[in-house]
1. Which of the displayed structures (P, Q) returns the greatest value of mean count of other Cβ atoms within 10 Å over residues 169-176 on calculation?
2. Quick one: relative contact order in percent (Cα under 8 Å, 6 or more apart) came out at 26 when computed from one of P, Q, so which one is it?
3. If semi-axes √(5λ) of the Cα gyration tensor in Å computes to 35, 21, 17, which of P, Q did it come from?
4. From P, Q, which structure was distance in nm of label points 7 Å out along Cα→Cβ at positions 145 and 177 = 2.2 calculated on?
5. Quick check: -14000 is what I get for helix-only ellipticity at 222 nm (-39500 (n - 2.57) for each DSSP H run of 4 or more, over all residues; to 500), calculated from one of P, Q. Which structure matches?
6. The value 5.5 for distance in nm of label points 7 Å out along Cα→Cβ at positions 153 and 281 was derived from one model only; which of P, Q is it?
Structure P
Amino acid sequence: MDHPFNPKRRTLLAAAGGSLLLGAALPGLAQTASGSGPIKIVVPFSPGTTPDLMARLLDPRLSQRLGRPVIVDNKPGASGILGMDAVAKAAPDGQTLMIGTSTALTIPYFYKKVPFDVIQSFQPITMIGRTNFALVAHPSLPVANAKELIAYLKKNPGKLTYGSPGKGTFHHLVMEQLASQTGTTITHVPYKGSAGVFTDLVGGHVNLAIMPLHVAAPLEASGKLKIIGATRAERDRSYPKIATLQEGGITPFNNDAWYAVWGPKGMPKDMVASYAAALHEALGNEEVKSKLDQQGVSVTPGTPEDLTRISHAEYEHWGRVIKAANIQPE
């Protein structure tokens with residue numbers, strides 16, 4: 001998921017170096033990951049996106065521990081379909097992994113023809129972390145919180161616009177859920193990426209947008225925008241003074257975006273367990289947590305079974321939202 005709002009992101013992650021994510025030992029992984037060729041981490045997005053930066057943190061440490069080259073392979077295109085298809089068709093020998101986002105699970109709702117099953121074609125390994133978001137508004141909008149926004153929307157149906165990085169993005173889906181639950185109408189203005197949304201929001205050309213909370217907070221402090229509410233149900237520990245949309249009466253409302261590691265379906269259980277254990281140990285490192293926290297990512301590793309369960313729930317949740325919004329696949 002691309003968040004170019006944060007100018008420090010690239011610097012911080014580059015400074016983190018390749019020694020962060022996989023600083024722990026990898027017991028048994030060299031034996032379970034068969035072959036001597038390179039390990040490929042497929043990223044279904046462009047260089048510079050959050051999954052890409054995560055993959056490049058893993059790259060050198062995996063190579064060091066396994067004694068094998070690790071390649072980050074960016075395969076952007078068709079909302080991630082091209083990269084995901086390559087992983088779905090790869091041999092389940094541990095030589096192909098993928099770092100993807102939760103929104104990938106919504107692809108079948110937007111495209112009639114998808115060459116893989118978003119649930120059945122992949123082996124969950126572990127979640128990496130989650131990012132909280134916020135609904136933000138141009139400072140001129142005469143509302144201060146979720147309750148006032150809902151009232152304004154009901155009095156002015158269709159008057160307000162919201163920008164998103166494109167159809168099917170987390171930002172788009174969150175706003176459609178908000179409109180559906182509150183019985184309001186907000187005009188969607190899709191962009192090609194997040195940068196245009198930010199520029200037009202600050203310029204007053206669109207009224208509302210969804211953006212990462214850690215990016216929105218300093219922009220609110222500088223007076224460039226105002227936060228209507230955070231998208232998680234519970235207040236963020238890093239920003240305890242920022243109310244949630246659920247607190248403002250949009251209930252139930254509990255959404256954030258997350259990143260995870262998958263492989264092709266059919267990977268041996270011991271191989272999956274080895275990769276998961278290595279990532280868990282590394283993600284428990286306080287320095288790793290700190291570096292990812294600076295990028296707005298809360299480290300939340302879990303078991304392959306956890307990721308399977310969460311993926312199913314995410315798929316079903318957004319399916320209900322998309323159905324309620326009457327969004328048709330193309």
Structure Q
Amino acid sequence: MARQAANWLAGQVNGAGFVPIASGSRPDLSATAQTALALAVGDERAVADREVTYLERNATAYIEAEGTVGPGQLGILVLDAEASGANPRNFGGIDLVAELLATEQGSGPNAGAFGTDAQVAGQDAGTYDQGIALSALAAAGVRRTPEVQAAVRWLVDQQCPGGGWSLPDVADNPCNAPAPDGGPDTNSTAMAIQGLAAQGGLDSTVKNKALRFLRSAERSDGGWSYAPQTQNSAAFTDPDSTALVIQALIAAQVSPTSPDFARGLADPVRALLGFRLSSGQGAGAFFYPPGPGSPNIISTYQAIPALMGVTLSQVSPSGSSS
């Protein structure tokens with residue numbers, strides 16, 4: 001089913017090697033970078049390689065965030081390079097790994113955080129992107145260096161007492177901020193888990209707290225919404241959040257179909273597959289609720305790695321987190 005989704009996704013990439021914005025001719029660089037990773041994982045390598053070639057020529061435009069380079073964007077390009085066999089240390093003439101490490105704050109209250117305070121305020125850096133960056137560095141073979149250890153410490157320090165992570169950090173979004181607009185969320189938590197696991201920073205205490213948060217945040221159909229499940233939450237399960245949490249569970253060495261995450265006959269994988277379109281022009285793709293409706297490119301590119309059982313840091317042999 002993941003390969004069927006990848007086949008549909010490959011059809012959204014034009015001959016120039018990018019995903020256009022809507023039905024126009026201008027490139028959606030974010031969708032192109034994310035799609036390239038999903039297609040490489042989903043065995044549509046020829047199309048993924050075409051996208052990576054395009055991204056090499058346009059990397060500078062993609063990685064800009066708040067007037068400087070963004071750690072999340074750099075991390076995604078590192079993962080793209082690793083997944084496609086390109087060199088992340090010479091990607092269109094850019095050493096993505098060095099650029100990513102150079103974004104790390106070396107002192108102050110956010111020592112260890114990738115990205116500037118302005119990027120954090122604009123949510124172009126923070127817990128979510130920190131997880132991406134740590135996963136990307138692991139995929140590129142950068143582990144247990146002083147810089148990585150500082151980045152791991154910063155992310156661990158952002159974990160809320162209830163086990164989740166908030167976006168962009170606990171200073172700007174306290175753990176006790178009222179849901180659904182504030183407090184810890186499932187997406188930031190999933191990325192944090194993946195990044196820490198990739199770098200050996202998911203110790204038993206951090207892991208068990210995180211898993212308790214994900215169990216409490218899970219909805220009755222076995223999936224997740226961005227905001228955790230609460231008595232007053234009107235949110236609904238969505239494929240994007242469910243896919244990211246599945247990847248986090250795999251990174252934490254927990255089966256997404258384990259009894260701990262079963263909800264009667266439902267489980268996270270079944271919940272995710274419930275968003276798959278089985279017929280029509282979008283057959284194989286995933287839709288975003290409340291649907292079912294038209295295929296959604298974001299939901300599709302996020303579902304593919306989860307269904308393939310691949311975490312961010314496992315996109316290449318050198319990136320295995322084992």
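1. Values: P: 23.4; Q: 16.9.
By mean count of other Cβ atoms within 10 Å over residues 169-176, the leading structure of P, Q is P.
2. Working: P: 26; Q: 18.
Source structure for this number: P.
3. Numbers: P: 35, 21, 17; Q: 26, 26, 17.
So the calculation was done on P.
4. Values: P: 2.2; Q: 3.1.
Structure of origin is P.
5. Working: P: -11500; Q: -14000.
The value was obtained from structure Q.
6. Values: P: 4.7; Q: 5.5.
Traced to structure Q.
Where a number appears in this text, it was derived from the coordinates with a stated rule and is not lab data. Predicted, not measured: the structure shown is a model, and the values here were computed from it. Cβ atoms are built from the backbone, for glycine too; each structure is taken alone.
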